[in-house]
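For reference, the structures are reproduced in the following blocks.
Every number here is computed from the coordinates shown, using simple stated rules; none is lab data. Note that this is a predicted model, so its numbers are computed, not measured. Cβ atoms are built from the backbone, for glycine too; each structure is taken alone.
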Structure 1
Amino acid sequence: MTDWEVVIGMEVHVQPRTRSKMFCGCSIAELNDPPNTHVCEVCLGLPGVLPVINRAAVEAGLKTALALSCEIPRHTKFDRKNYMYPDLPKGYQISQYDLPLSVNGYLDIGERRVRIRRVHLEEDTGKLVHAGDKLHKARESFVDLNRAGVPLMEIVSEPDIRSAEEARDYAMELQTLLRTIGASTADMEKGQMRAEPNISIRREGSSELGVKTELKNINSFRALFRAIGYEVERQRKVIEDGGTVVQETRGWSEAEQRTFSQRSKEFAEDYRYFPEPDLPPLELDREWIEELRAALPELPSVRRARLLEQLPARQVAVIGGDRYLADLYEAAVAKGAPAVATANWIVNEVAPTGKLPSPDYLYELMRMLNEGNLTRDQAREVQMEAIETGRTPAEIVAEHGYSQVSDESELRVIAEAVIDSNPKMVDDYRKGKTQVINALVGDLTRRAPHANRNVARDLLTKLLT
């Protein structure tokens, strides 16, 4: 791709955290709820019903816009986007067109600033379930309207992204931001966040945009990265073979690891937008907006910059990308837990489990580890039991009789036995291969699981020199 430049704009649909749908009182369905059990006259599109705007969805949209440094206009309105599809019972979708909720923001990804064109609100459609799982092979299709009317925020970027890596990082940073401000849980696997990249390529140095394709059906960051990579290569081959890229919507097949054509891409005029006659325009109160702005928490980029003053970049990449891990780390350190050791424990022993101890428990655990009263294996067991039972680490340690042996006199006999049992490693160590000390320490702790590894290492080093 040395002669080509990749140009990507992102449309990201996000389900805000609300208890009910966008324009009716139906509750939000869980992923495995039976079909058509969260529906009413409004989301079924029956005659004579009227929509009512969900205030919580508007608030989530405004918080997202403010966190993305968007401009909030004084007036906004909803529009009808007209098209016929089996999962759209009204024959139109209530969305926003020429007066969106917000415009002109940005999100920084490393050194690149991605401009945000708009953040607007709309309602989701239903879902088609194809018998046989593939549309072109389906014997019949079923309609589930549980998602019809679920609120969505659509976050539209300018075409400022230049690679599959940047697109993936943009989506991940956006997810972190949404979770930090509490606007959405943004779980891609549950359909709460859907990334739809618009991709084109152009000759290096050109300022003209190429013909774009929009990718659908992407439900993970890994799939986003792979789908873009495939589509960029496909477009390059089409052009270099003398063909023309067609503006269209393409799907992503995870099983086949390829994109495939779905339909020709519509233009705005195809949807015949007009103002929604059943909803009044909204006047956004300036005082309310400033209250929302003041209530925003510290944003992820700011927090990461601050954490980098305390921790290595590798630890900040994990902790700074998750509000709850960062809150846990800072609360435990504020109580007196050692910063780097606590961050290392969170990265390696807390984050992979998905279960968070309380800051008090983590501080207590780190104190015991730091003072040599627990082995790392014991600390893992204590942490899980504390989370599951709510009992304090001190209570669990007392019950199980955990204690770490740190007395050299108690460990000396075992250390001497380790040395006698490993003559080759001992010889290698004395010839300068000092890394074999790790294997010797491992042998000692297998023989004495409660041994303090640091004391064991110092003792073995002393006996070998």
Structure 2
Amino acid sequence: MAATDPATGKSEFRYQGNNTPPVIRVQPGSTLNVEYKNELAARSKEDCLGHPCMQMTNLHFHGLHVSPNAPQDDVLDMMASPGETLHYSVQVPPQQPPGLYWYHTHSHGESYVQDLDGMSGAIVVEGIERYAPEVRGMRERILVLRNFVLPAGASERKTVMESVAMQTTQCGTASEKPEAAFTVNGSLRPKIDIAPGERQFWRIVNASPDLYADLEVDSVSLEVVALDGMPFAYHDPSIRSRSMSHVLLPPAGRVEAIVTGPSADSQAALRSRCFDTGPDGDSNPAMVLADIVSTPPSSLQTRPALGGSPVYAIFSPTTLKRVEASEPQFVVTFTEDKQGFYINGQKFEMNSGPMLTVDVGSLQRWRVTNSTKEVHPFHIHQVHFLPYAVDGNAMKDPAWVDTVNVPSGSSVDLVMDFTDPIIRGMSLFHCHLLKHEDKGMMAKILFR
């Protein structure tokens, strides 16, 4: 349920008597049933876009290839006021890529505040060991990154910044002061135990409404097997993993990686590096997310593996090259001014029609252009896409994702996968900096 903390006035999820959002685990081919009650206070103490929040809420099942129609991933018509209940019945298709997804609220105009308050949680679609057999038997860690707003008082602010070793020099070209630190599963700078040489399977979601997490682990590489819930092997069975020194997760991004325990005498940490959001962006300084503590090998029980054979969705290199060489079938242009944020010159309205209609069954080439002086993460519901070029230059090791960073003053070319008939209905694409989405940087798309 959605509830209001009586002490702080902030909104939160409650489940079975506590306010820790549960990890939802589903199998491909199953149905996820959720009863979602809005028990938020009728009058909010929080501010949404210059007025008290309306206390409307709903759920988005981010990244899942499911129907955008009620009672599934419908964020347009399924909306609950205080005292109302929504009943979701989400049919996870048998061919759903197994990996890490997440759920969060998606009430237009209130998404930023509700996400900032922590109304989000992880979804695991089981079966990733079909694509990365090496994770079978490893200890799994699900790490949800959220915001901790820095206190207004100078001494309290300094204490929090020092506690996470936050970078104090200017980070990038943004002139704003830092506004938040990252928490990991609700805690500032927790400890993660791992034995020297032990291989653990870490599944990390950036559930922040506006912070970028450029993740690295001291002295070890990340053996990445999936991004945004999509195993590399799903589209190319020859790629089981990629070794990366760091991984940039925009807001809403996910990474699933094998981490090897550093030597016992090392002082290791999981960190987020400085990320330059552009001159009009927010400060995104480096900080420590968690300390890595060396412990003796554990006998913790691991989850049983899901049986069955992997399902692949292989597009031939010839097909991909043909799409990439075609003219863009649609161009998304992000702009902003003092009145709001826009896609193709239009500010989102709930009662507006679709910006475009797409007939399902094909791949399309899209281009996303950012004409502003800050980065914007592009996200579309129901599908994954393949970013393959930035400013016309081919990307190294492209990967299928559902959220991609579009640098300031740049464009990104994408292969959009609209081949699945399950996605038919009215859907959305938007900037996943949720303040920008709330202020208009979102548009409807009709999958027909």
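Between structures 1, 2, the greatest calculated value of mean count of other Cβ atoms within 10 Å over residues 160-167 is seen in 1.
Which structure, out of 1, 2, was mean count of other Cβ atoms within 10 Å over residues 112-119 derived from, given a value of 19.2? It traces back to 1. Out of 1, 2, which one gives -11500 for helix-only ellipticity at 222 nm (-39500 (n - 2.57) for each DSSP H run of 4 or more, over all residues; to 500) as computed from the coordinates? Computing helix-only ellipticity at 222 nm (-39500 (n - 2.57) for each DSSP H run of 4 or more, over all residues; to 500) on every structure in 1, 2 gives -11500 only for 1. Of structures 1, 2, the largest value of mean count of other Cβ atoms within 10 Å over residues 368-375 belongs to 2. One of 1, 2 was used to compute Rg/Rh (Cα atoms, Kirkwood Rh), and the answer was 0.94. Which one was it? Answer by label: 2.
Can you tell which of 1, 2 yields 2.3 when distance in nm of label points 7 Å out along Cα→Cβ at positions 8 and 432 is derived from it? Structure of origin is 2. Each of 1, 2 could give mean projected area of the Cα convex hull in nm², for residues 312-375 alone, but the derived value 4.0 comes from 1.
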